[in-house]
Structure P
């Protein structure tokens, strides 16, 4: 397998607490990979190690040929290739849907406002929310907020999308719609998605499933390591 993400011997400790131990896995381009396991098994920590939000205690993480835990690595440049979607959306409550999406392009990338708005409107159309561009998060359903969060995560056209329980607070129908949207991003836009989930329906759709338990990868199903 031609891996775009490769994890070798990854360990993460917080003081005496060993959260991840000897994790080895490989992820191909345009795959949906689900990370499953009981609460406290290290799933979210694994996700955060992939974009350098957590520093590995041992081992190596390589994303698109870039060694994440190399001190010489420009993590800001790396994160431009990685979008992040959170379970609780993390939208700015005082900003509209379109303002939430344009915030990073305008503030961080210095994209001209008109260009950022055009990009955001195209993304809102892609996620089925063209009519909600001026709505605030409190005026949106949970599923609509998650769609805005996904649009915000992909506005910079990242190669990878890391999702931490993206359907965890959603009802079954809405969760299925979010999974359909992610399938579309992989199929039509060649994104690679790594998703932490407790949702068996999400795991059923995955190309590969990584099962963590007590910080150890106990099973990798669907693709070879």
Structure Q
């Protein structure tokens, strides 16, 4: 493994000091491997609800992301989530058979990112998925075998913790029996990256495959 040049890798949010012996790589799903945007999903649902002036749930009500996070941790089921949604917004949610949250969810995987992760696996790194996801989305990924390249999946709806909670990261480190200094985290959300760094994990805010590759090369991981 090539030693770091000492310069800050592009996009990397380091803990202190920068690690030299990474063995575990934590990878977000939506926005990194899965080509999916929660904002576009929320926009489609808002149009179903007759809301044209807002593009996301956060625009509609700044407390709604916390409600969604509770559902992503499986603290409340989807029926209860929509009940509270209506309670807070006074918007009636139209009846829908099955999961309304899954109605517009049909992501594909980014082939270039898949190839990069496979390259890392061939080099001997353990690659795990570290994702905030609701039960309906988790079920979709499982059904379509979209978690197949990971050695293990840590989904918020399964472990009861969600990013950017510190407990999310400490749970994974404990289960994997590694120190924070041995882990590298990839996520498109800056707040999640900052939370991982505060735990002691070096984090990379994902801006694209080539930017990530440069960061991995700079750190000596590739």
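Any read-out appearing in this document is the output of simple, stated calculations on the displayed coordinates, not a laboratory observation. These numbers were taken from a predicted model, which means no experiment stands behind them. Cβ atoms are built from the backbone, for glycine too; each structure is taken alone.
For the reader, a short list of remarks on this structure follows.
- Computed 2.5 for distance in nm of label points 7 Å out along Cα→Cβ at positions 43 and 123 - originating structure among P, Q: P
- Answer label among P, Q for the case where helix-only ellipticity at 222 nm (-39500 (n - 2.57) for each DSSP H run of 4 or more, over all residues; to 500), calculated from the coordinates, equals -10000: P
- Value 32, 14, 14, calculated as semi-axes √(5λ) of the Cα gyration tensor in Å, for residues 51-154 alone, assigned to which of P, Q: Q
- A value of 30 for relative contact order in percent (Cα under 8 Å, 6 or more apart), calculated from one of P, Q, originates in structure P.
- Which entry (P, Q) yields the derived value 47, 41, 35 for Cα extents along the principal axes in Å: P
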